[in-house]
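Once you scroll down, you'll see the structures, which are given as structure tokens.
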Structure I
């Protein structure tokens, strides 16, 4: 396949073409494998992103529910404080009345 002229190795055109074809085939196979791997990775990432998008949507819905419950609880607590305030006013009025009666009884 190769001719030796003196000590210099001389490849024929056909040998050089064969080597080039093998190199191109190897590069094509390598790039094809790389592209397939990239496609798999992109597909996995799209699946993960889609799943996370659904998770985020569920979290947002849950957050809205929690906010609504907190608002309701806040209203109940405010209402409770108002009731306690009114009760305290009533008790203070009662204590004043009892105090006046005691003063009347003592005096």
Structure II
């Protein structure tokens, strides 16, 4: 049985995956802040708990997009990029859970 040896440029890069995974959650947060500028001004009637819940929901949306990106790069045989997306997504998820439940 033969295994295909891909050149290293076909495997993607871990750094690329880490950066790609940060874009969807950041865009989701920016989108919410543009749609609801009152959150920036501090004059919102939302409680801290409600803001944390909203933040967690927005981060979750970004992570769902990251799952799609993960499988896209896996199917394109760019394992290192997919690994970077997975690692970055896990870090974002841990930060979101800590923010929601522990802070």
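By the measure distance in nm of label points 7 Å out along Cα→Cβ at positions 14 and 46, tell me the structure among I, II with the highest figure. Walk me through the numbers on the way to the answer.
On the way: I: 4.8; II: 3.5.
Going through I, II one by one, distance in nm of label points 7 Å out along Cα→Cβ at positions 14 and 46 is largest in I.
Of structures I, II, which gives -25500 when helix-only ellipticity at 222 nm (-39500 (n - 2.57) for each DSSP H run of 4 or more, over all residues; to 500) is computed from the coordinates? The correct label is II.
The value 15, 37, 26, 14, 6, 2, 0 for P(r) over Cα pairs in 10 Å bins from 0, in percent was derived from one model only; which of I, II is it? Matching structure: II.
Computing distance in nm of label points 7 Å out along Cα→Cβ at positions 22 and 62 across structures I, II gives 1.0 for structure II.
No value in this document is a laboratory result; all are computed from the given coordinates. Predicted model, so just to flag it, every value in this text is computed and none were measured. Cβ atoms are built from the backbone, for glycine too; each structure is taken alone.
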